[in-house]
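These are the structures in question, set out in turn.
No lab work stands behind these numbers, since they all come straight from the coordinates. None of these values were measured; they are calculated from a predicted model. Cβ atoms are built from the backbone, for glycine too; each structure is taken alone.
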Structure P
Amino acid sequence: MSITPESVRESLSSEDLGERLRAVNQIRDLEPAIAFELVQVAVTDSNSRVRYSAVSQFDTLGAQDLDLSLDILRGLLNDPEADVQAAAADCLGALKLQAAFDDLEQLYHSTPEWLVQFSIIAALGELGDPRSFELLKQALSSDVELVQTAAISSLGELGNVQAVPVLAPYATSSDWQIRYRVAQALGRLGGAEARSILETLVNDEVEAIALEAKQALQSVESHPQS
C-alpha cells in the first residue's frame, strides 16, 4: 500500500497506537509542506511516543513556517514527558529560534530532569544567542557530567572568546572526555590564550586528545586572533 497524505492522516487518528506510530514515521516520506501540516497533528497525540517522534521532525520541517514552529515548540517545552521537552529544545536550537531563549533558560532552572537540562545546554550552542554565555558558564558547574561536556561544546560553538579563561581550568580535568571537549572548543574560539592551552594538550597522555589538540592548534594558527 502506497503512502499518501490521506492514508497518513487517517492513520494518525486511529485508536491503535502501533498504527499511529507507523503513521508519524511515514510523515518523513511526504513532501515537506504536507509533512509539516501532518506533524502538527501528531504533536497533539495522547501518547508521548507519538509526540516525541513528531516533535523530532521539526528540525527539518520547522523551516516551513518558523513563527508557527516557535509557538508549537514553546508549547512542547511544557509537555508532561521529559523526552518530548528535550526534543523540543533540540529543535529550537537547530532552527536557531533565538526568541525562545528565555523559555529555555527558565526551563533549565526549573526542571528536575537531567535529560532536559542536557538538551537545553546542547541546543544553546546551535541557537547562537549571545545571552547564552552566562547560562553556559553556570552549566559548567552541573553535577551531571553530560551537562558539563555539553556546556563546554556549546561555549565553543557560541564563539565568545571570553569563554577561553572560563574553560582553562577544565583543560586539566581528570576526565579525558572533558579535556577532549575543551580542545575542540578552544579550536573554535582561538586567540593567544587558547593557543597556549592547546600547546599543552598536544602532549596529553590520551592520544585522541593530543590529536584533537593538534588539529585545533592548526585551526587557531591559520585563523589568528588578537
Structure Q
Amino acid sequence: MATAYTTVDGDFVHALEIKRSRFITYLRRVETEEQARALVAELRKKHFDARHHCSAFILGADRTAMRSNDDGEPSGTAGVPMLDALAKRETGSGTTDLSDIAAVVVRYFGGILLGAGGLVRAYSESVSRALDAAPLVRRTRQRILGIDVDHGTAGRLENDLRAGGVQVLGTAYGPGHATLKVALGDEADILAAFTDRLATLSAGSCTARALGTEWVDAP
C-alpha cells in the first residue's frame, strides 16, 4: 500500500487557446467519484454554452480508480489524453503518484477543426499546462495523537510544539479541557522523541493518546 502521494492543493483554473478554440481546464482535489462527477455537473451549468465538458479523474493513494469521458469529442481524443496527462505526471524524482484529482476541460469551439491528432494534443496540453502552474501538495499517512490539556495551557503548548517542528492539526475546546491533535511519522524513534519533548514542555503533566492514522498534507 502507498504511504504517500501527491494531489492538487484546492481548486485551479487554466485557459489555453488553440486555433481559435478555447480550452479551460479546471483541476480539483476530490476523494470520491461522486465529487468528481459533481465538478462536471457544476461546470455544465457554469459553462452551459460550451460544446464539450471532457473529464478525467484518479482516486485513491494507490490510484485504484481512473476514469475519463470524451463528452462528444471523437472517441479517445479527449478523456484518454487528459487521463494520461494526470497519470504520467512526474511529481518529483521520476515519481508518478498524482491522485485524488479531477480534471475537466471545457471547450468553446472556435470554428476550425483540429482533427483527431490535434484534439489529442490540445486536451493533453491543456491538462499538462494546468498542472505546470497548479499548486501541488504531498500527502503522507501519519500517526494521529490527541493531547488533553486545560484551556489555559492549550495555546502555549500548541505554540511550543509548532516551534519544535511538530505538525499540529488543530485544537478542539471542550467544556472541561482542550484537545490538541498532532500528526507524526510512524517511526518508533519519532514517537519516542515526541514523547520526551511533550514531557519536557508540560513538566510531565501531559500524555498523548493514539487516535489512529490519517492522510495529512505536508506542511
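Of structures P, Q, which gives 5.0 when distance in nm of label points 7 Å out along Cα→Cβ at positions 47 and 151 is computed from the coordinates?
The value was obtained from structure Q.
Assign the value 10, calculated as relative contact order in percent (Cα under 8 Å, 6 or more apart), to the correct structure from P, Q.
P
Can you rank P, Q by mean projected area of the Cα convex hull in nm², for residues 31-134 alone and just name the one with the largest value?
Comparing P, Q by mean projected area of the Cα convex hull in nm², for residues 31-134 alone, the maximum is at Q.
Which of the displayed structures (P, Q) returns the greatest value of FRET efficiency 1/(1 + (r/R0)^6) of positions 7 and 143 (r between Cβ atoms, R0 = 25 Å, to 0.05) on calculation?
That would be structure Q.
One of P, Q was used to compute Cα extents along the principal axes in Å, and the answer was 61, 36, 31. Which one was it?
The read-out was computed on structure P.
Matching task: -10000 is the computed value of helix-only ellipticity at 222 nm (-39500 (n - 2.57) for each DSSP H run of 4 or more, over all residues; to 500). Pick the structure from P, Q.
Structure of origin is Q.
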